[in-house]
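Read the figures in this text as sums done on the coordinates, not as results from a lab. As the structure is a computational prediction, the values presented were derived from the model and not from experiment. Cβ atoms are built from the backbone, for glycine too; each structure is taken alone.
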Structure P
Amino acid sequence: MSQYQLRVYTLCSSEALAAYENIWSKHIPGMAKHQITTHGVWTVPATPGSEAPQLYALVSYLDADDVQERLHAYLASPEFRADMEGFDLSQIVGVAETVLAPTADSPLR
C-alpha cells in the first residue's frame, strides 16, 4: 500500500498561481526520479475579496519510505533547483502537507 500526501500551496496572486502551475508540470518527472508519484494537480483560483489562490497536488510514496526523507532528497536535487529557477519563493505564502490514509474500498491504495 502506498502512502498518500495532499500538498496545498497558497500563492500570493493569480499570476503567481499560473507561474507555479507551470513549475509543477516540471516537478512531475523530477519527483518520479525520486520515487514520488504525482496522481493529480489542481488549482483553486482566488475568489473576490476572499481567499488567496491555491494549488493542490496529490502525491504518493512507497509504503516503506520515510516521506520526509524522500521529499527532502527531492528538494535538494538538481531537478528541483532547475524547476524553480527564476521563481521567487516568497510568492508561496503557505504550504500545508496532509498524510491521507486510504479506506479499505479506496481505488487508490
Structure Q
Amino acid sequence: MQIAEHREGATTVAALEGRLDTATAPTTEEKIISLLDQGAVIVDMTGVRYVSSAGLRVLLKAAKQARTRNTGFSVCSLQPAVREVFEISGFDKIIPSYATRAEALAAA
C-alpha cells in the first residue's frame, strides 16, 4: 500500500494506492491514525480497487478516533467495487463518503 499525503488548508489528504487488506491494514491504520493527530483527514480511495473486512476495520477505527478527537474524517473517490462493499456493509451510513476529492474538501 502506498500512501501519499499532503495538506489542503487544515485538512490532510491521504491518497491510497493498492489493496487495503489484511497484509496492508496494520501500517495503513497506523499512518491514518497518526495523521489524525494533525486534524481532519480525507482518505482518497482513487487508487484502491479492493477492500477486505480488515481494511474496513481500519477506516472504522479512524472514523471513531476522529469523533473522539472532535475532528473530521471522510473518504472520497471510491471505485465501483469498493463503493459496493461500503454500501453492502452499511459503511456509507457510518463514514462520510464523497464522489470527488473536491467535494470532500468543500465539506471539510
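With Cα Rg over 2.2 N^0.38 Å, for residues 30-77 alone as the yardstick, tell me which of P, Q scores highest.
Going through P, Q one by one, Cα Rg over 2.2 N^0.38 Å, for residues 30-77 alone is largest in P.
Kindly point out which one of P, Q the value -10500 was derived from, the read-out being helix-only ellipticity at 222 nm (-39500 (n - 2.57) for each DSSP H run of 4 or more, over all residues; to 500).
Derived from P, not from the others.
Ranked by distance in nm of label points 7 Å out along Cα→Cβ at positions 14 and 70, which of P, Q sits at the highest value?
P
Can you rank P, Q by relative contact order in percent (Cα under 8 Å, 6 or more apart) and just name the one with the largest value?
P
Between structures P, Q, where is distance in nm of label points 7 Å out along Cα→Cβ at positions 46 and 86 highest?
P
Among the shown structures P, Q, from which was the value 30, 26, 24 of Cα extents along the principal axes in Å calculated?
Clearly, the read-out refers to Q.
Can you rank P, Q by distance in nm of label points 7 Å out along Cα→Cβ at positions 22 and 38 and just name the one with the largest value?
Q
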